[in-house]
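Participant: In what follows, structures are represented as structure tokens.
Bear in mind these aren't lab numbers, they're just calculated from the coordinates by the rules spelled out. Quick caveat: nothing in here was measured; it's all calculated off a predicted structure. Cβ atoms are built from the backbone, for glycine too; each structure is taken alone.
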Structure I
Amino acid sequence: MKNYFTLERVTALVIVVSCLGFVDFAGYYGQELIAEIAILAIFAMSLDLLVGYTGLVSLGHAAFLGIGAYATGILTVHMGWNVASSMAAGVIMAGLIAAIIGAFVVRLGGIFFIMITLALSQMFYAYFLKNREFGGDDGMPGIPRLDLEMFGLDASDPAIFAVFTVIVAALVFVLLDLIMNSPFGRYLLAIHQNENRMRSLGAPIGLYKLAIFIVAGMVAGLAGSMQAQHMGFVSPDAMFWTVSGIVLIMVIVGGTGTLVGAVVGAAVVRMMSHELSSLTEYWMMYMGLFFIGIVLFAGDGIYGTLAKYWHRARDPKAPQDLAK
């Protein structure tokens, strides 16, 4: 009988329930922080599809975040679209651009994939930086939030928007969990573990990689759209390569190849960066030391390492499947 209550799913459920229960007591700043972490979690899960499940390390993933954000901003501010339609358009646009880029880069690997995705991301950054019609380096303000009045809710209320972002992040987790536990997801894991063997068996490796690259781009586009709504603003900085680097650190800190690990990493890195920056001007140095410590002493990430010990404690003879 298949076990639907895996450690990863139960952990995700606990995180979602905890966030929803904490919203009422969090105050304005806490509610804003919950919304920000939920959006970062969506973005981190999208990158983990590439890094953890496919073995494609991208330093250009922020391009899709920015595409989703700018699509929402341009369509609402300049063209008068409603936010729901602009969100859908942002996700589709990010997917289309991911399909175009992916058609050329997914067959590459290692440093070549990293450098090309980095270069393409910087091209998008440079375009929006110089495009005065969309605000240039000043960015684009005035982006509205999704209209939730049909449910009797006001998205401008920080508590309501925080709950909304957590629910969306939970739905994204469920969708991606279904994908990665489907035959398609198992093919991807097999390709990641032994690409040469899968190629010798005649598997369409390039097609599978392209498909997950598109899915990752679309999810990142959704995160970008929600980030634009949360901030009411978007700037070219959303596409800068350091944004990709930061979310890559989040994925590694939480644990690659586990969707909930990406969520944990996003929460830990964001909360630590805020607390340390309020205590010392050398906060980045301490963040660097923390990251080095994770790599040296918890190579599977926070969640990945804890999951490994959990499974080992329950059944020392069982294979250590961190995703389960």
Structure II
Amino acid sequence: MIKTVEIVSLSSGIIGEAVAAHELKIGIERLKSMGLQVKFSKHALKGIDYIKGHPEDRAADLIEAYADSEVDMILCAIGGDDTYRLLPYLFEDDRLKNVVNEKPFLGFSDTTMNHFMLHKLGIKTFYGQSFLADICELENEMLPYTGKFFKELITTEMIKEVRPSDVWYEERTEFDESQIGVPRVKHQNTGFELLQGTSVFSGKILGGCIESIYDIFNNDRYSDSIELCKKYELFPTLDDWRGRILLLESSEEKPSPEMYEKMLLALKKYGVFDVVSGVLVGKPMDETYAEEYKNLLVKTIASPELPVLFNINIGHATPRCIIPFGTYATVDADKQLIIFE
């Protein structure tokens, strides 16, 4: 049972800005109502500019959260786009390695990079939700499907299974105080969709946001992302990928089909699709380009026998489940079920 949660800003520092104050208040109250003690890391609330300018302090916060025996779980504030910059401050002198342990770590989006960092050190993590995006939801309660998984994690420190949500929600365009209590627009969800391959496959899941992963292979966003990720061997080797299930989801940037294909091709070139046992793909936000992405997955992977399961409620579309990384999973498309051992 989780008692104390520490919130860290490893990517964007937006939770420290006045514009997010009403969401911060909602989130803190919500966690407390679940019986949790809430702690913020030393620099978590310092704001966008400070966090952007001080990757060393972001890294120090993560190290401190792992080292603090009173902290039972680490919850990422939100994603962003440059948490790869923490690499030297975490890996030089084994700073992170010396303190890591198996307390639950939860985040998604740019946090994909932090999941890879922790994977490198043999630590299991949880992918799929963040403080600002999920706990601070402006509706009167957390979205039911999202909340179910978060409560399961803080109660049992594990996730037993994932089934599809009955509904999906359009993303909000406004997040100001006027939106408090305003329900999201919702639609019927259609469940998991097997694009190709056998309906049952298994392995330990790893992956995350495709744009973040692409930054490991491409310098368009930041001129040093390839160099840093290569230096610290962030992306797993093909031997490490062998037999795993690759998770991919796309961000609120809603990448164009052309961009999506480019990102898939980078993974194909690396050889990931030759060694994994299957691919899980998150529902795109607002279902934008869903059909195009499906076609591109089949076309680009070009291995009809490799199972590809689309429309998982994970990533940037709401609601969101939580997927354990590093835990053996069995996926059954016919039963619409992912079970974790």
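Participant: Hey, FRET efficiency 1/(1 + (r/R0)^6) of positions 81 and 265 (r between Cβ atoms, R0 = 30 Å, to 0.05) derived from one of I, II reads 0.35; which structure? Don't skip to the end; give the middle numbers.
Facilitator: On the way: I: 0.35; II: 0.90.
This value belongs to structure I.
Participant: Among the shown structures I, II, from which was the value 17.8 of mean count of other Cβ atoms within 10 Å over residues 97-104 calculated?
Facilitator: Values: I: 17.8; II: 14.6.
Corresponding structure: I.
Participant: Could I ask something else about it? Once volume of the Cα convex hull per residue in Å³ is calculated for all of I, II, which comes out largest?
Facilitator: Working: I: 155; II: 119.
Comparing I, II by volume of the Cα convex hull per residue in Å³, the maximum is at I.
Participant: Next question, about the same structure. If we compute relative contact order in percent (Cα under 8 Å, 6 or more apart) for structures I, II, which one ends up with the highest value? Mind dumping the intermediate values first?
Facilitator: Details: I: 31; II: 20.
Once relative contact order in percent (Cα under 8 Å, 6 or more apart) is tallied for I, II, the winner is I.
Participant: Right, another one. Any idea which of I, II comes out highest on distance in nm of label points 7 Å out along Cα→Cβ at positions 17 and 241? Could you put the intermediate results ahead of the total?
Facilitator: Details: I: 4.4; II: 3.5.
Largest value of distance in nm of label points 7 Å out along Cα→Cβ at positions 17 and 241: I.
Participant: So helix-only ellipticity at 222 nm (-39500 (n - 2.57) for each DSSP H run of 4 or more, over all residues; to 500), computed for just one structure, reads -24500; which one of I, II is that?
Facilitator: I
Participant: Right, next: For which of the structures I, II does the calculation of Cα Rg over 2.2 N^0.38 Å, for residues 177-224 alone return 1.24? Don't skip to the answer; put the middle values down first.
Facilitator: Details: I: 1.24; II: 1.95.
It must be structure I, since only it matches.
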